[in-house]
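Several structures are given next for inspection.
Values in this text are rule-based calculations from the coordinates and carry no lab data. This is a predicted model, so every value here is computed, not measured. Cβ atoms are built from the backbone, for glycine too; each structure is taken alone.
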Structure P
Amino acid sequence: MQAVPDQTVITPTGELDLAGASAFRSVLQDTVSATTDGVVVDLSDVEFIDSSGLAVIVEVDQQLHRQQRRLAVVAPRGTAAAVMLTLSGLRGRLRVFDSRAAARRS
């Protein structure tokens, strides 16, 4: 999991579950603190995400909202993240895009 240098894009890989949620939260918080813009979380390479990973995304979305900034989530259709966002009902609550380019344009 890493932040893309000089950008506000986070690109986690692998699994975002209870074991990885703390590290994911730390990377996101560092990014939120380091920028005054919105943040893009690109979940394209996430193989598995559970409620722990989704909770981190919701927390950061709420934090950015309070700061009048925005979170965009990239979850291409058919990916594990896209499925979980739909099943959890978060697709309608979060700003979800099929590509990083679409998220960055928003």
Structure Q
Amino acid sequence: MDFGLLIFMAGVGLRAGGDILETFAAAGPLLVLAGITVTLTPIFVGYIFGRKVLKIHPVLLFGGITGSMTSGAALSVLTKAAKSPIPSLGYTGAYAFANVILTIAGSIIMML
């Protein structure tokens, strides 16, 4: 299963990254920095809010953050690292909610 996922990711990356040099030359490092910021900010804010305000156990919180990213592969890695299926408890609700929000947000963006 991991090998199949690896092949899939390599194929997607090769197709998506064909014009990476031209894009990077045109947009520069600012594009990369913006991508890193947009990706990491919700994760860190969610973790800090979950730990400090909601007092959620880290294993459940990481599962919830993984679910909000709708990343089944990350859940697999997290479950193996925790040596427990407990992260799946945080994953399920966040995954369902994130899929609904993504669907609604996509429709709203298309209407704009």
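Numbers for the structure displayed
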| quantity | calculated |
| --- | --- |
| Comparison of P, Q - label where distance in nm of label points 7 Å out along Cα→Cβ at positions 18 and 66 is highest | Q |
| Structure (P, Q) behind the derived value 1.1 of distance in nm of label points 7 Å out along Cα→Cβ at positions 74 and 90 | Q |
| Structure with the greatest value (metric relative contact order in percent (Cα under 8 Å, 6 or more apart), set P, Q) | P |
| Among P, Q, structure where helix-only ellipticity at 222 nm (-39500 (n - 2.57) for each DSSP H run of 4 or more, over all residues; to 500) as derived comes to -26500 | Q |
| Comparison of P, Q - label where Rg/Rh (Cα atoms, Kirkwood Rh) is highest | Q |
